[in-house]
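Every number in this text was worked out from the coordinates using simple rules, so none of it is lab data. The structure displayed is predicted, hence computed values, not measured ones. Cβ atoms are built from the backbone, for glycine too; each structure is taken alone.
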Structure I
Amino acid sequence: MPHRRVSRRRARRPPPLTKRQILDWADAHHQRTGRWPHKDSGIIVGALAEKWMNVDMALRKGLRGLPGGSSLARLLAEQRGVRNHMALPLLQERQILQWADSYHQRTGRWPTRNSGFVHQVPQETWLGIHTALMQGHRGLPGGSSLAQLLAKRRGVRYPFFAEHLTIAKILQWADAHYRRTGHWPHSDSGPLETAPGETWLAVHTALHKGQRGLPGGSTLARLLAQHRGVRNHLRLQPLKEKQILAWADAYRQRAGKWPSRYAGAIAEAPEETWAAVDAALSQGGRGLPGNGSLPQLLAAHYRGRGGAR
């Protein structure tokens, strides 16, 4: 039987690479896409069977005739000035403040982390600066933020970086509100005229959740009830039909008629109103079963004694 020769396919070695060739491919990629390539950019158009990942590996490990110790990002940073996100330049607070001052002079506002690119350094973003301040990258110590830096060094007030609160300060604001309006504030009273940038809702939330130096577990209404004796409509005293009827008797003796829900405040209990009493009788709550009304209560108890009119 004739001897058959088995042909063995030799593994084809990839051709050598040069930095010049890699840069030509990178320039073509940029011209075609408007972006510089990175290791995950896939297949290199115009270079058969070449991938940017393989090129990056060869630059790193010294394969295919390259010296090694580099990368695609480093090569493009050195030869084309492309920003290398793995080797960003160091940042200093003094430089950040200069950029922020320029932003303020140009726009009339202070930058936030959502302000986009830094005008003087288009490759920098305010979000990147904010992240570096928070996480301690690029030579910064961390534990800060763009808002905190500007608040500390430029006195900028941000809603999401507000100063600490104290009970005494809140009560001072509440007293000023009462003197100006004749009413005590509540969580929906809007902005504080005596503290620009503050709102009563923010104060209420800080009291409730324990934010901004407060212990939490309270509310604006509870604070004013405790320190100023303001009636807390969420914690009203229970009502009893016997007490309501006593108030009604006193009203009839003064006015010569029975009270209605429109009779206003109750003289014997100025914090109570006949409308509130009627609502509690109708809707339930405050110890009453509901499904009634002030006229029904008076009619039921005074029928046969002149009736309730």
Structure II
Amino acid sequence: MTLISTHDALTAAPYLKAIHQPQSTSHKGQNGKVLVIGGSSLFHGAVLWAAEAASHIVDMVHVASTVENNEIIQKIKVMWQTGIVVSQKDILYYAEEDKVILVGNGMMRSEKAESLKLKAESRKWEDVLKIKDEGLFTREIVYYLIAHFPNKQFVLDAGALQVMDKEWLSLLRKKAIITPHQKEFQSLFGIDVAALSFEEKEKIVQQTAQQHSCIIILKAVEDIISDGNRVVRVQGGNAGLTKGGTGDILAGLIAGMAATSDPFAAAVVASFLLKQTAEHLFEIKGFWYTAQDIVTTFPGVFHRLNQPD
């Protein structure tokens, strides 16, 4: 196990070096494209936090949400102009074009979705888009994308983790990055880790990542990250990170970095960067910072971390 602490930036140095830095000769599109799919009638901001975080990292972010959310995002784009809102019917086009697909932020679950077991090729895309139950829609769109785009780099977060089956991870040819908190980990894998020691959690996360061929970042006071072989624990941050939107920002950071860099390094650095940003904001605002503060502050923190000593 490797321990990384925000109190010693050198502990994160090997992973920071693995993160792509834009070259002076690069042109538009060479520094990554990300598709973010999320939102629901209840949760409006989550998909935007994820998309905005990713937009600081990559050249282009495409955002697809519910019709209601698309209208909200279009209005917000008067101020935020770093991404492109796409309709649900065009998701497959951008899923093919973009390097990373982030899905789940702000998407909903339902009892109907949780009681269903989908079969392969269960619906055509146009039929998926007609589903009215939002939880079932989440479940079926996640399955459809995994089944039809197995070569893509997926980041699965929030609502996606709450309705999907763990067996779907084996359909992918690239290890998906999944970002559960402890309750979502239990819901997806059937293992309650909340009361376990760090050492026990590390072992379970590693075994689970290996068994299901994925990269897990178990979110807690100290994040535990494993690809089934390597295990990293990231210390730092503060209680301000319990606010809504911080998990969405983390997912967006991971997706952005994974578009051009090693996905395991992307997960580690995103965790480290979020915690480091929280500590920087604490010096200015105490615990009273917001998700917006994090989005506007992390680029400067990231820049300083990438400067030579």
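Quick one: FRET efficiency 1/(1 + (r/R0)^6) of positions 50 and 98 (r between Cβ atoms, R0 = 25 Å, to 0.05) came out at 0.05 when computed from one of I, II, so which one is it? If you can, show how the numbers build up before the last one.
Values: I: 0.05; II: 0.95.
Computed on structure I.
I have 1.0 for distance in nm of label points 7 Å out along Cα→Cβ at positions 42 and 66, calculated from one of the structures I, II. Which structure is it?
II
Relative contact order in percent (Cα under 8 Å, 6 or more apart) was computed and gave 6; which structure, I, II, did it come from?
Numbers: I: 6; II: 22.
Source structure for this number: I.
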Going by distance in nm of label points 7 Å out along Cα→Cβ at positions 154 and 298, which of structures I, II comes out largest?
I
Identify which of structures I, II gives the largest calculated value of Rg/Rh (Cα atoms, Kirkwood Rh).
I
